[in-house]
Structure 1
Amino acid sequence: MHRTLRATAHPWTTRPPEPRRHLPALLGLSVLLAACAPPAPVPEPQPENRSLGENVKVFDPSMPTSEIQAAVDAVKTQQVNAEFGGGRYALMFKPGTYGTPDKPLFIDVGYYTEVIGLGRTPGDVVINGHVNVYNRCLDTGTDGQPSNCIALNNFWRSASNLTVKVAGGEGCQAATNFWAVSQAAPMRRVHVDGKFSLMDYCSAGPQFASGGYIADSLFSGTDAVINGSQQQFIVRNSEIPGWSNGVWNQVFSGVKGAPATSFATLDGDGKPANPYTTLPITPMSREKPYLYLDAAGEYQVFVPGVKTNSSGVSWASGPESGGKTLPLSGFFIARPGDQVSILNAALGAGRSVLFTPGVYDIDQTLLVNKPGTVLLGLGLATLTAQGGAVPVKVGDVSGVSVAGLTIDAGATNSPVLLQVGTPGGAGGSASDPVALHDVFFRIGGPGVGKATTSLIVNSNHTILDHIWAWRADHGQGVGWTVNTADHGVIVNGDDVTATGLFVEHYQKDQLIWNGERGQVVLFQNEMPYDAPSQAAWQHDGILGYAAYKVDDAVTTHQAWGLGSYIFINSGADIHATHAFEVPVRAGVRLNSLLTVQLNVGLGVIDHVVNMTGPATIPPAGQTEGSTVISLKQFPE
């Protein structure tokens, strides 16, 4: 991940990230949810007899703040630099209040760490203090102080279902909650009462950030949310007191207090002055399932219902209605090392699966064929394909939720990592759609990975609510012929809605949309960095491949807030004929389009959409070039 950027009122410079560093995976804390009895034999161990493992830390408000602080600091120390490490953690807080304004609790969220409130609403768990993500400082300067501090690779972490009453901190960091993240770092069902920044402006530069995703959250400070250096961001079904600025693409959907659309207002360089794209309502949504404790102290999973044309938070008047509550006793509690045959036996018996934190080797397909099944990961639980397996297939059934999972390709090519519905099948329900929430795909990074396509959606009415499909540009197992992957996402179903769709670095058309009446709210893309030559990256007389391709036969499709960026690190002179490729007809509408050139001299997107829009060539003296379709819609 490498970005350069231009932010309002800040003279950012350009510098690629330095090599990543890692910490050893050592941690000895152990807090268990339930008694640790041995698992029952195949086929179905009872969930009440399986703990959630030592990597789930459950905190009670009666615990001293110092004890909680020590526990969360120990997780932070291990995870803060463990970008491709094996640790996975869930920090869970029972209903109550933690810390005080005078003795606040500081939770710094590192890689593969999920901070979760266990109340029915965010107000049931109150943190006096901060829930922070800061820049990673990759160098030490000549003065011995940290330098080259960025958030560009602050991936794979989350916070949900709690209230932060901002308190404490020292110097520049006082009285501000920082959430300096990039992709795959969602914030959901969070109430921040106080100053909130999506950029860590307190560390040494360059302070780049490249997120991100917020949903169903309330920000009640008197100051506007500080966007700072965030290049693209989506906020959905939330409430904010304002938004400070924009860099390339800022999208608001169903957000009270959001700025008006101003994407077509250009500055003197021909770039959006404030690149805001605002939808007053979200056309279709379903919130992510979440774990909570009921009045009797029993664990339940709430699965929210589907909403159309909605705005604001779901919990404004108390616990949301319209969903369903599933007792945790109905789930199979999966732990790393479980055989897929055992998981499939549970799924076949109609049970949902809760994946406790860890990395799971998946050597055969998990088959989800019962309506209403939930696959819910804690601590960014990771499924790694083995032997070319397809890790997950969802059948032609309604109401399935897949949430909080990272799916990695293995060293042997998989045809697909997650398939929703069968090809040509009749799956899909408008009233009870399949929904994917915070599902992240990786081709390479932790090691060699190969997969032809990361995600294929065949079922109608599917909701894609925050997806990051990533062919790795750094880490282990990275190279044009090493981590091979043709496509990130292929959508064949009709009436599919995507809110927050991030697809990066694939080697052919990165997103292919074949279904009718698709809707996309924010699409972010980077072209592959490592094409070795133009001859290796072209087809049918077209230079490169499209970031976003709508099939020629599609008659109706709409999208808002679309960006594609090009950066070439192979040393080759590479062009892409266009970033977006769509049929030109009245029913196909793309709103607020943007292309960006990240490094000068190598890598040019010749047109924005089809043969419309100028090339991404920077003006004299500038370190980046960008072009926009300044009209609100394409085609006119």
Structure 2
Amino acid sequence: MKRTPADTERSARKITRRGLLLGGAQMAMAGVLVARMRFMQVDQADQYRMLADENRINIRLVPPVRGLIYDRKGVLLAGNEQNYSIVMVREDAGDPEDVLSRLEKIVWIDPADKARALEEMSRRSPFVPVTVADRVSWKDISEVAVNAPALPGVTPEMGLSRVYPLGKDFAHIVGYVGPVSDYDLSKIEDPDPVLQIPRFQIGKTGIESKHEDVLRGSAGTRRIEVNAVGRVMRELDREEGVAGANIQLTVNHALQNFAEARMAGESAAAVVMDPRNGDILAIASAPSFDPNKFVRGISSKDYNALLEDPFRPLANKTAQGTYPPGSTFKMVTALAALEAGEIELDETITCRGFVELHNRRFHCWRRGGHGRLDLIGSLRESCDVFYYELAQRVGIEGMAAMARKLGLGTRPELPLSGVAEGLIPSREWKRQVRGADWVVGDSINAAIGQGFVLTSPLQLAIMSARIATGQAIEPRLVRAIDGVEQPILGAEAIDINPDHLAVVREGMYQVVNATRGTAGGSRVIAENLRMAGKTGTSQVRNITAAERAAGVTRNEDLPWERRDHALFVSYAPHDAPEVAVSVVVEHGGGGSTAAAPIARDILLAALYDDIPPLEAYPTSQRGTIRSRFEAMDLREPLAPSQGRSRA
């Protein structure tokens, strides 16, 4: 049907209205979009720029340079060396196993390292680099770089790793570092983020562990640009971290080496201490081990050899080992009796070779006895019966109090692993631990350093230093941290009558220098370096009545592990002490024959700051001494000295 002009006009008016409505709606929507875009691009520009940068730029930690450790003369004990390694990024490699197989044709890779790397890559994000081979040579790094096109995802890197230039000499003191483990992290309440860096090294034992926070330093940062999947595109900037603090120890590297070499072939420990300020000059445990093997990853063969060695090279015998002190404890008993007024200075006691108590005999080491002796003579000849009598007068509580006053039975505050407290028993201790009452026989055994009494070589050195100077000196192993001197502790006078200390010192002087002294064979003839000391022999087995009747089996006729421990404590010069020394030789036999000669050599090396001259020894011994020194495996001679050092 043909439309009329009126219909056409009405239709046109309707279209115009619809167009206006539609156009208006479009314009309104466009206005909203423009306003929203302006709000996002102008008003919220900073916020979205920050979000975009966070997606584009990552911040990664840069490991700090670990602090160095030096001896008292500035010789490096623990340092850092360049370490070349090969890392792989799983995302770039595509097929890690295939790439590793190609890499193995260029560089030798330990199968264990390969398995560890593959396992670590499976756990970590695909763009995180994982160390495949560590401590590789520059030649290996060069070959990897040349063959880079055939090794996608593989990158050579250079970093720092710990090194111990003096090897085994300081293994028990300085300790060693190793990669952070899950166990390490579990012990830290709020772990430093830097510990999450793959194969980051932290202290495991010794100074490295006890001063970890000081040595570690603070991590730096680097800003890197990454793409949408997190792959690193370039480094934008870097801020280096703060290096760890340097630590200077009180020990003398050459004296430490001398002590280690002097104890070669023995399972032994020696502690050298300056009794005037508590500085530990040497603290050697033999045999030792090479800590560098632990940093690099010790093999199962090497580790099992250390574990199976009966001489226990991994144990620090100086601080961790505890032993019955034997007759070196007699100074404690003597001072306890003097302080309690239980014996007069000129009083004598008769030794017939034994005392009998409740149908049990307690024997003296000399079967026929020593006859009548005063206190000085009892120390000189190490009469056991004399101290059996003192034990009954003083009792265990008096001996225990004196022992603690001299540094026994308390844990020294040193930054070493597993420092032992030792054991000074009491009535209450036996009741709680053994479920039994204390008896007089227990006091008698304790009076000569047997029974329940246990001490470490470190504690015996402290005891010697306190007796020598009359000061309650504490041991010090760290001399300075970043050049800041560490405090000297315990320089005040000890609470013991000086006259009583003088009597005990005279007894110790006669032990070494009198005709009937038990350590006369280890005397020093240099007039101004005369030594005072005390021998000790501690039993590790019970001697039966039948064996005593038939004759006690000599130590040399027994298996090594059943022989007595040998001990010796000393200081010199006797009239102005500069050095205190303690030595324990495990299953060494007699203190006078095994421990005293070692202690004398170490003591003289400390006083001369050099290999001891033959003139310091008795003429009859000089040939033996010369041969001994020539056979010793010394890293280097001690620094030449202009006479004796008093520094």
Structure 3
Amino acid sequence: MKTNSITKIILGTLLFSGIYGHAQKTTLEVDVTKTITKIKPTMFGLFFEDINFAADGGLYAEMIKNRSFEFDKPLMGWEQPNTKRSSLNMNSGVATPIKALENKNNTNFCRILVNDPKGYEIINEGFRGMGVKKDAKYYLSLKAANHNGAIKKIIIQFIDKDKKVIGETSIVPTSDEWKNYSAQFIATQTEAKAKLKITFEGTGTIDLDMISVFPEDTWKNRKNGLRKDIVQLLYDMKPGFLRFPGGCIVEGRTLADRYQWKKSVGEVENRRTMINRWNVEFSHKQTPDYFQSFGLGFFEYFQLSEDIGATPLPILSCGMACQYNTGELAPIEELDPYVQDALDLIEFANGSVNTVWGKLRSDMGHPQPFNLKFIGVGNEQWGPAYIERFVVFEKAIKAKYPNITIVSGSGPSPNGEFFDFGMQELNKLNAELIDEHYYESPKWFRENASRYDKYDRKGPKIFAGEYAAQSVSGANPNNRNNWECAFSEAAFMTGLERNAEVVNMTSYAPLMAHEEAWQWTPDMIWFNNLTAFGSANYYVQQLFSTNKGTDLLAITKNGKAVIGENDLYASAVKDVDKKEVIIKLVNTSAEAQEVEIDLKNAKLASKGSVITMTSPNLQDENTFGEPKKISPKETEYKLKGKKAVLNLQPFSVTVLKLKMVN
């Protein structure tokens, strides 16, 4: 049954446990001259994990699935429409004399025997199809060994869902030995579900490997680079940091499955493909075709961080597999390779070109250091085994790189036995930055806006490393990126900002999800093969990140912080570089509220701006059809005197920006 907007507002009011009458004016005070603390540039950042097809099939713009035939089922992703005329089979590189097959990380290739002079076809299905755009250019490359010159031509075509050709190019294979070939072609129509058809003319045997297609129009026009529209959304966040590669993907189900950064650098074809740990993790959304090519590896990650102005924050295995899976432990006496990986990553990021790993970075195209300042030890491990291993890592890293800030973890939850133990032990160790995670209800986020008010200002700093309001429950496939979740997170974020003395870094998680290949919801950015959009949660994060300021100010009502009384939340900063005062206000009530802000000891311009996000329906969300249904709207604001008066709409997030005048 459908309900109208008025009914939805009433339902929302009941949800918040109270029917409100006419809104009363609330008077708040801000002393613009009194800085409480400096806001860290890293205050609001991004968390990347290869979940929901975020890398292959997402941010990494490769369009071919299983390009090097290294999936567990080597022909997964490849169709054979005319196998009666020819045969297609896989050959391990072990017994062949062909030099290219000496690569231990790319052991498979595709051998095609064409028996019929009419030709033979193979088709790649892409990642739930291939998104091609009319008049856009695409770059194809492949490796081939054409035995005895048997195959005269290879024809490459985009075909649409009706098998109509919508783009074509060709290659003439000229060598018996492995050789690289490339070509360009242009799509003649836009199609979200295109496939790539490869047709062979001639009869005989040809071997193929590393069949790859990228759009020419990538981020910064880098060949074989990242998807431009998705990176633009990241860039527009103006993030303070970029965490990578996760998340539970750091840990692996077993230690053998863990993310090993050294296998993600160097030549792309030398990076070993492996199964993604999220492929069958959840029974509600299994994706057995989910693998990692590592085309988006640690070099590309550092480069992306630099591109979007974000400080890199890599997280590495501490020798503990995911405790929700096997919980496998590397014995303490066998931790050296794990610790060395951490030390070598710092060298890869910051070392001179005269070091082993610094030289590799330079050889990959970046002679200058990436200026790495942080490194994380473990993702969300818990218990004595984690503390014991963290101590080993901390000692080794600080001995060689004393200026690197080390991030530790408090476990997977914001409270409970594991959390209490971890926080207690890490405080004893004077840990520098502790990662806290919370996937809780919208109500929890509203009720915990004061979470850090009583944290020790002289104790470890906090990294709110993974959080997102869950509209149903944690890891539930029915979770939505709805407006109630987004503004509840905004209410919580005023508490994060208000406690910038303690909270130095924060990031929503997960970052992105493919429309047809997700495993976890909710997610900040949604994409399909053609487009991407930011959820309401994305725009809340963007509002805070692009208006974080440089100095924290107190905003109070009767001398007390504004944390939920009359369903109102607030925080205030100033930006000494832009000469602005920035007030953030969140009204979680179903009624409008009038707020008067007394701006003390400040000379302010009469004109400013007010940015508002609102929706009357708690369940509203952005979609591919309405990607900006809930998004910031900016208007001019006229200040009269030193008191700013605002009428806050129901269920709204408002940012007031006023210029300071010398």
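Readers should treat all values here as calculations from the given coordinates under stated rules, not as data from a laboratory. Small disclaimer: the values here were computed from a predicted structure and weren't measured. Cβ atoms are built from the backbone, for glycine too; each structure is taken alone.
When Cα extents along the principal axes in Å is calculated, the result is 87, 60, 49; to which of the structures 1, 2, 3 does this value belong? Going through each structure in turn, the value belongs to 3.
If relative contact order in percent (Cα under 8 Å, 6 or more apart) comes out at 17 when worked out from the coordinates, which of 1, 2, 3 was used? Going label by label, the one that fits is 3. Given a value of 62, 37, 29 for Cα extents along the principal axes in Å, for residues 186-345 alone, calculated from one of 1, 2, 3, which structure does it belong to? Derived from 1, not from the others. Among the shown structures 1, 2, 3, from which was the value -1000 of helix-only ellipticity at 222 nm (-39500 (n - 2.57) for each DSSP H run of 4 or more, over all residues; to 500) calculated? Computed on structure 1.
If distance in nm of label points 7 Å out along Cα→Cβ at positions 130 and 298 comes out at 3.2 when worked out from the coordinates, which of 1, 2, 3 was used? Answer for the origin of the read-out: 3.
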